[in-house]
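Multiple structures are listed underneath, in structure tokens.
Derivation of every value follows stated rules applied to the coordinates shown; laboratory data play no part. For clarity, every value in this text was computed on a predicted model and none was experimentally measured. Cβ atoms are built from the backbone, for glycine too; each structure is taken alone.
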Structure 1
Amino acid sequence: MSAEPKKAHNFIQNLIEDAVTKGEHTGQVVTRFPPEPNGYLHIGHAKSICLNFGIAETFSGACNLRFDDTNPEKENQEYIDAIKRDVQWLGYTWAGEVHYASDYFDSLYYFAEELIEKGKAYVCALSADEMADYRGSLTAPGKNSPYRERPVDESLKLFRDMRDGQYQNGEMVLRAKIDMASPNINMRDPILYRIRYADHHQTGNKWCIYPMYDFTHPISDAMEGITHSLCTLEFEDHRPLYDWVLDNITAPCQPRQIEFSRLNLNYTITSKRKLKRLVDENFVDSWDDPRMPTISGMRRRGYTPESLRTFCDMIGVNKAGGIVDMGMLEFAIREDLNTRAPRAMCVMRPLKVTLTNYPADKTETLVLPVHPQNPEMGQREVTWSQVLYIDRADFVEEAPRKWKRLAPDKAVRLRGGYVMTCKEVVRDASGEIAELRCEYDPATLGVNPEGYKPNGVVHWVSESDSVECDINLYDRLFNHESPDSDKDGDLTDHVNPESLVVLKGARAEKNLATPRTDLPYQFEREGYFFCDQELTAKADKPVFNRTVTLRDSWGK
């Protein structure tokens, strides 16, 4: 008997808990996460991972990682390695060794012959077009294949000939013999095996016939002793076939398939085929481009496993479906980082400031908290000197009403430092502002000035004791809520041209010369930023990716 489960918080946990209470389920709960290794995992897979591993943990069970590797032409080892890495990064450990559907190819073949021998399957030589024509429609029944009544011995011989390479791609398939008039088109003699001459990443060229997913899925589950096969809703109509396969072979057990709604996130696509297109056509740099909704892309952007698990818990598990707002995902990462991310100052677009009344040969060490709400995180040191940088966005020559930053003859406090007043604007030969000459008030370190009020607080760095860095301002990849729903256009028409803005020559406080690589920083007043290790190594200086802004700018 498994341990007492935690309080159920979704309908699948309720179903399992009810079965345990009634004595209908008395063994260990065993689930599985069964990705096809034909691309990188995305945020939708994160929901499935959290559900399958979470159910197993809740009921003190086990969750297998099994690769559905029945289509070798689209699969490779890179995807396998990436998927394993993503599951582990999210904080989950699969039971035992990694499983592959190809581990069961011998058994699957054996069960296929069992169906033939029982008169439940036959070899069909209809072409793909003919088969589609015979299948019928949602309103019209299908027609029996002229090969449907082949003698068992003939189908058995032909199937073995298929296995032995005596036919070419598309010449023959093995089909289940169910019901061509079934209202469920999936039950109209579906294909079980097809011919494919392709080297397989696990089995090499041992096989030239490969089983279809609807045949492989239930048998693999049964071979592994899966008790609850959790699938997204598009497989609900496939459940009768799942059960039919297991009912008609000598299956070692009978798993229960339960469906739940997949994650649909606005401003996003979660089709591996479409994501691969974005990579192949260079709309993004790679599968782990920080704009991609892949788990690896989100990791590189600075999302934490805790934030993704929280997000998956927030959206819940149900059958209703619907569209989840991207803002909810961004809220999850902000909430996580707000409490944990160390603070730092980084000037994105530096504007030189000279303190004319501060000695050129003097510096001061100012002490700031690493996190103002978490004193246990310690303190950090920054250098105050005559020449500083502030962000160009924090200065205007003609201040609008309620302007809370620097302007001529206006004063601001520099974060953690003194108050200064702008006295002069210096321009370069082209007329652009090149420098601000200001005066600082030496009596204002940690205290309010007397006789005047600062116009706000801005962040800054010292010219002599800051580090140059590059900033990648990542934003949503698409500027359309449903980028692949445009019937008159293409999803690539809605790629956001501002999804990546690169800022060269930013300046960050000296503590970021060797930045942390385990957690983003909050760049004060700017957002959350994560050091990109790959780009940093190439640039020989820190490169930071914006994880998320401090506030939801899209909702305004």
Structure 2
Amino acid sequence: MTDSRTAAAVLNQIAAYLELAGENRFKIKAYQQAARALLALNADDLGALAKRDLHATPGLGPATLAVVHDLIQLGESRYLEELRAATPEGLLEMLRVPGLGPQKIFRIHAGLGIQSVQELEDAAKDGRLAKLPRFGARTAEKVLKSIAFMRETGALVLYPHALAESRPLLALVLQHPDVVRAEVAGSIRRHNEVVQDVDIAAGCSADPAQVAASFTNAPGVKRVTGAGGASVCIHYVDGARLDLHCVVDDELAVALWRATGSASHVEQVTARLAGRGLRLTGDRLVDAKRKRVKVASEEALYRAAGLAFVPPEMREGRGEVEAAARDALPTLVTLADVRGVLHCHSQYSDGKATIAQMASAAADRGWSYLGISDHSEAAFYAGGVSRSALLAQHEEIDALNESQDRVRVLKGIEADILADGRIDYDARVLARFDYVIGSVHSRFAMDGDAMTERVLRAMDDPMLTILGHPTGRLLLNREPYAIDMDAVLQKAAAKGVAVELNADPHRLDIDWRLLQRARELGVRIEIGPDAHSTAGLDYMEIGIGMARKGWLEPGDILNCGSVDSVLAFASARH
């Protein structure tokens, strides 16, 4: 019997092998799209579906259907086996090393005969990798760092990927006839930037252990931890991991709270409950006489502890319990509070949409202004805008503003902070913009003192409005560059420079853990989608989640204000 998840995993494996073989991207995407289509079917037995139903499924074509039919009839894919036989073992694992693409992997294999991460590490250490054409010592050093980084973070995925993975798993849990209610919990509910697994709490009308057991025996399950209990960890063949917590339905509130975490937050609230003569036994709250206290909701649980309700994003054990005890929690920002966005790219640099398309998409999202901030001239690698092209862009923006009143388009720029701390373009050119975002895009290896001085000097420039993605990190790929962020935040407060919370899920930079300090200092935060397409504007929702983790209120955020307030903030520095 072949289920949807198993078939999707096979198609994704085929796509990975094709990528390693250097096949064209359209063929690769066809297999990836077919995998998503099959996963959406959520079928326990694809063979039980009528042949016409499979053929009519959008996203499945003749080649991918042939793979599915092989799986149904033979229990394996002949095409996958052919690809596997033609590909040296270990090359697929090497794809997980950050910065190594298929072309580099094949050059390494062809030049050195390497076919595993361990062999790659050895070659990087003994100098062989550095001697390959177009590699060198610096590349070898980066490979070593990337291998170490991969091993440290290999079990983690970015928040939006985990969120996407949670949706079919939640749907699967809710389909069970004995599951009354279920919710995603854990680090996804807390909106963490990286996630290890999908946690789901389920309220059941039957024995929770039996309900959990039914999921451990389902098709597509590779292995199970905790089998026989009501809480199980299920590893699927495609790498998905589900931590499922089953309870009787009237215990779901406590179970959801527990499964949401964090461990530190749960420990602190449990201590507050104990101070009021209450304790938790499993997912039940009992009083000093061991009499059960019914808890209908998380709000009721916090009330029992003498606390205000703590939003899930804040439950990190960073002072939120003490604030809840004083009824001093902030009124957290929501996506509805956003009035406009400022960090957006167009076809003038490396964006995929026109200015008009970006403006229309911003208006569709209910925003009243949109800032176009293409890369500056020094960013040649990203199609940086020349001085002459800037004039044409500004004329286009003026014409667009005259032709429609749905959204005000602002003239911005993401100007490179050069190695010596100067902002790309001279003061005369920078004065043409409504606001200036300054970002570091090069020389990441500078030592901490030099990088800090570079950024501090940039903030002395009166034209700088916003410091963009201030630590340069790429989650699960590149660590932040060395920089004294407390010194940066203090300088931003003193100079009236806003600091960006870049909402691109690969960045989420500034780290949410620094936002409380920024708030203490009075630093304004700009949440920027860093959108390179109209779809990229939706990164704002992820950015809002990070802002909520950092305790931010609408008044702390630059682009929760009106367009006039943004322009006034920028001009105040001149």
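Values for this structure:
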| item | result |
| --- | --- |
| Read-out Cα Rg over 2.2 N^0.38 Å, computed value 1.26, structure in 1, 2 | 1 |
| Value -13000, calculated as helix-only ellipticity at 222 nm (-39500 (n - 2.57) for each DSSP H run of 4 or more, over all residues; to 500), assigned to which of 1, 2 | 2 |
| Read-out mean count of other Cβ atoms within 10 Å over residues 41-48, computed value 23.4, structure in 1, 2 | 1 |
| Origin of the value 0.05, where FRET efficiency 1/(1 + (r/R0)^6) of positions 193 and 433 (r between Cβ atoms, R0 = 41 Å, to 0.05) was derived from one of 1, 2 | 1 |
| For 8.2 (distance in nm of label points 7 Å out along Cα→Cβ at positions 289 and 377, calculated) the corresponding structure among 1, 2 | 2 |
